[in-house]
1. Where does the value -27000 come from, among I, II, III, when helix-only ellipticity at 222 nm (-39500 (n - 2.57) for each DSSP H run of 4 or more, over all residues; to 500) is the thing being computed?
2. Can you rank I, II, III by distance in nm of label points 7 Å out along Cα→Cβ at positions 44 and 84 and just name the one with the largest value?
3. Given a computed value of 3.2 for distance in nm of label points 7 Å out along Cα→Cβ at positions 76 and 116, which structure among I, II, III does it belong to?
4. Hey, distance in nm of label points 7 Å out along Cα→Cβ at positions 28 and 68 derived from one of I, II, III reads 3.1; which structure?
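No lab work stands behind these numbers, since they all come straight from the coordinates. For clarity, every value in this text was computed on a predicted model and none was experimentally measured. Cβ atoms are built from the backbone, for glycine too; each structure is taken alone.
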Structure I
């Protein structure tokens with residue numbers, strides 16, 4: 001779910017872009033407004049790009065945070081992924097948006113390995129006294 005702050009920010013951005021597009025539509029036939037129209041088109045493009053990155057950043061970061069947290073909670077300390085989990089956990093706050101998908105894939109790999117590790121541990125019969 002998208003946070004209410006981000007939702008509000010997206011709404012403001014989209015309303016701004018809508019206003020700019022309205023201006024463009026009203027002036028498109030006026031040859032004297034070509035420069036203003038181009039300026040408004042660039043502004044709309046910039047607003048939509050920024051809004052897209054904000055949404056992607058929020059979505060990817062939430063998914064990555066959930067996976068890191070799950071891996072951190074499920075690794076008993078000898079799962080073989082301790083270093084990777086700690087690296088992801090430490091790097092998380094500083095990750096740039098373009099790094100997040102790669103780290104998300106890395107976290108998914110750790111998650112799969114943890115599932116395998118835990119299933120092997122749970123399937124192994126324990127010795128009886």
Structure II
């Protein structure tokens with residue numbers, strides 16, 4: 001969801017994880033470019049003890065535009081391709097270090113920041129401690 005495309009879901013909640021993780025890897029991007037540093041998307045982790053961690057993804061920092069092959073400052077280009085309208089397009093990978101790798105992550109939520117950007121999450125991978 002983003003103000004540029006208000007028919008997409010604003011959030012996805014309750015994605016089951018059920019494991020401990022040292023790192024989480026997010027394969028994602030956004031469309032409809034906002035200003036650099038704009039909050040685009042949050043991931044909220046729910047641990048087994050009831051505590052939570054919020055991961056804020058900002059344009060050009062933790063998440064990048066899919067219309068560009070410029071990596072976000074804290075990420076890398078994971079896939080570069082083209083489509084009939086644009087070359088290149090890209091997905092980027094952001095690696096997040098879990099501050100509580102000893103805790104089981106029960107589930108996670110993804111929430112649009114309701115900016116002009118439209119986030120797209122393709123995959124999330126957990127690396128065990």
Structure III
């Protein structure tokens with residue numbers, strides 16, 4: 001499966017803008033690298049890649065990033081269906097549940113969870 005979301009926890013790395021594209025090229029083959037043109041986000045578990053960015057590209061790093069993707073990361077690791085993973089990620093701020101509670105619901109009652117999260121998603125699209 002292609003990863004659609006950054007992994008939590010991730011490292012945000014910033015390199016000199018003149019070396020940004022070289023740094024991106026050097027990360028080919030590293031999983032779950034997300035780039036926005038200024039910073040590079042990669043999983044904290046990619047220790048060698050992070051060290052390479054720091055030593056070769058003098059990157060400044062901030063650890064513990066991508067908290068907003070905690071649900072998606074944990075749901076993927078627990079093999080939650082892709083449909084529920086995407087929907088859960090879209091509504092996770094609105095459920096009032098922790099990532100663990102949401103995952104438990106998705107695994108134990110997938111049909112009921114799909115209905116509940118779909119309704120929550122639809123209601124979030126209505127104008128106030």
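1. Only structure I yields this read-out.
2. I
3. II
4. Derived from III, not from the others.
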